[in-house]
Structure I
Amino acid sequence: MLEEQKYYGFTNDEIFGSIMQNKRFCKAIIQAALPDVNVVSVESIDAQKELGTKSDKSSKSVRLDIAVKDQAGSFYDVEVQVNNNHDIGPRMRYYQSSMDRDTLDRGEPYTSLLRTYLIFLCAFDPFGRGKLRYSFHLYDDEDKDVKLENNAENIIINSKGSGSSDTDLLNLQKLMNDDKIEVTGVFKEIQTQIQEYNDDPKRRNLMRTAELRMKEETAVARKEGREEEQRNTVKVFKALKPDATVAEGLAWIKANTDVSLSDEEIKAILSENN
């Protein structure tokens, strides 16, 4: 008996990029995430667009999943987040700042900044509130009627949430969860296109490669995160015991923590000048 082939859904990196290259599909997905915004006809779409400070090679760059501009000059970034790394706030802050730097040239006034929409399509609820859609703006802490008009909006779509009656948003949720869409329309067309991709052997190979790449990147990120935590543990010991020798510090850390850094790495951190 043949083993049933795995279904690669909307959140697969290769499928998501392919679907979002279609201007009509792309506009429908963005519009579903922004029901109160009139998304003007899509003008340009960049997949895996890399942003970063060109003059400073040491700065962390950002690769946007899908960067879109419409004919009104608004800038949209649509990101798929499959794994919850518990960093959604700082991550969105950095993506937003990178978008802003990319749209404003030296000497231009701040009023030239494009209106931006940062949309995260999440396979998890980062806040545990059960909402399908979270929308963020800047307000005065004491008077919510005072809004800081910075022309930026951050949106999170939680595929596990509920509480909306908007048909397009619910269809987007079904798309994210690989649930069958029954009603004829653009989202049904998208799902049909995804099935066609799954039925194409060459496409399946690309999707499998994209999935493996994502798993590898996630594993590397987790490893780097653990190593950074361990380095911080050594730095904390150094700060609390500034008079301890390197040998004493090494012995204490190995005996009392689960730090798995090599002896040479621990010694190097303990020997660093403050």
Structure II
Amino acid sequence: MSDDTSPTQSKASSSVPKSGRRFEGQVAVITGASRGIGLGIARRLNAEGATVVLTARKPEALSEAVAEFPDGTALAIAGKADDPAHRADVFDTIAEKFGRLDVLVANAGINPVYGPLVDMELDAARKIFEVNVLGTLAWVQDAVHHDGLKFRENKGRVVTLSSVAGQVPSEGIGFYGISKAAVSHLTKTLAVELGPDIRVNAVAPAVVKTKFATALYEGREEQVASAYPAKRLGTPEDIAGAVAYLASDDADWITAQVLTADGGVVTAGGGA
């Protein structure tokens, strides 16, 4: 599951590869980054040298998150991911302060309902699609078309957050899975359209231990993890490592791919 909320995790210096600071001098924006997977990604990219711009809905949580980063290496801009004015504010601020954008991580996502599709309120489905799919597309569109970011010139990289729920039916989160299937296809289509200047890939997690996914494992973590060949659930750091790889020059010949980060559960016959 991709998300923007989670319990406390380790600080930005954790899990940096021996290869060093692959994002030195680069600027990255991560949506939905006040907690959870998004914050984990911001920590990892920052630890490898990137100046990171974090966005999320709640200013207080976002300010608290940014406070942990070294001075001058992180910036918080609060707003709703599906709000055009917020996206314009983010990209105008990046252009003014840094004059470039190198990495866009479209992590923000929602799932406000749980239950069978047949009983789902259609307004809730529209909102999920608006944020998870159209919001992801809009962030990419705005980054590509903003002259002050030089996203194409910098050989920009986009990493979206999909989910294994978009690969196999998952009980109770059916429309969330549908939206993430759309994100996966959106990712591939954008990669074809934007190459060779911009690479676009996705990471599709299974259950990651965050507040967003609590309902999928709380009180039965050992039972849920038993279906995973890795015999554990994911962590934000697991997903951050995958995102950092796809956003780095180490993946320079990789685009239009969906990297499944699931501890092997889909291959073993499970799902989200």
Structure III
Amino acid sequence: MPLRVEETFAARLAARGRQTGMWVCSGSPLVAEICAGSGLDWLLIDAEHSPNGLESLLAQLQAVHGYPVAPVVRPPSGDPVLLKQYLDLGAQNLLIPMVDTPEQAADLVRAVRYPPHGIRGVGSALARASRWNRIDGYLHNAEDTLTLLVQIETVAAVENVAAIADVDGVDGLFIGPSDLAASMGLLGQQDHPDVVAAVEHCIREIKAAGKPVGVNAFAEATARRYIAAGVDFLLVGADVALLARGSEALAATYISSADDDARASY
């Protein structure tokens, strides 16, 4: 019996409006499943700064499947070989870090498309993406089953943001204030006025290009500021940060010597 493809993140954005989500960085399918049932709209399963390989990514995609949440996967880089493997695993929604130029963005579009429009290797008969060729017409329709998001994280990317947003095949742009702050010489100061101004500049440029724009904002006041600025999707927490802060609060409640200094979660 032919199978259907799940709804893409881009389709969710178009149909449902703003999407609020969280990071899943633990590498645990159990934690991913707990987060998937939280009521949030989407999860970012991260492999750039988290202990995730192909096997753990596969297990997490399987764990969240069937929940009303969109999984987006972030690889450590835009390496076409790695992207091919992620796509074959069944990752439909990709967020690529550190995209600074429209040329890089165009290369990523080619990396996620089959020839003649791209360079993705053909292995659908072996791959979960096509449910082992149980999805009719997968090879010819694969690009319609994917969402490609690129991340704006440097001064160079901010300067090129309009051109990056204009690349056909880029479905949305996501702003990373932490790396952007570092690129601006303001390491650890993602709420600095200059960083906030750069983020809001990018939001305006991306919205003007007609593309969805997202941002990372763990502080509620910052998140609400960017919501007011018009972001379409955002991340407001992380599994590991919730566990770290929650366990520290528990220790501070019952152990008088526990370190109760406030710590940043991002």
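Which structure, out of I, II, III, was helix-only ellipticity at 222 nm (-39500 (n - 2.57) for each DSSP H run of 4 or more, over all residues; to 500) calculated from, if the result is -14500?
Working: I: -14500; II: -10000; III: -12000.
Label of the source structure: I.
Quick check for you: by FRET efficiency 1/(1 + (r/R0)^6) of positions 26 and 170 (r between Cβ atoms, R0 = 35 Å, to 0.05), which of I, II, III is greatest? Largest calculated value belongs to I. Among the shown structures I, II, III, from which was the value 17.2, 51 of Rg and Dmax of the Cα atoms in Å calculated? Checking each candidate, the match is II.
For structures I, II, III, calculate distance in nm of label points 7 Å out along Cα→Cβ at positions 50 and 226 and state which one comes out highest. If you can, show how the numbers build up before the last one.
Numbers: I: 2.8; II: 3.8; III: 1.7.
Going through I, II, III one by one, distance in nm of label points 7 Å out along Cα→Cβ at positions 50 and 226 peaks for structure II.
Can you tell which of I, II, III yields 16.5 when mean count of other Cβ atoms within 10 Å over residues 74-81 is derived from it? Among I, II, III, the structure yielding 16.5 for mean count of other Cβ atoms within 10 Å over residues 74-81 is III.
All of the numbers you see were taken from the coordinates with simple rules; none came from a lab. What you see is a predicted model, and the numbers here were worked out from it, not measured in a lab. Cβ atoms are built from the backbone, for glycine too; each structure is taken alone.
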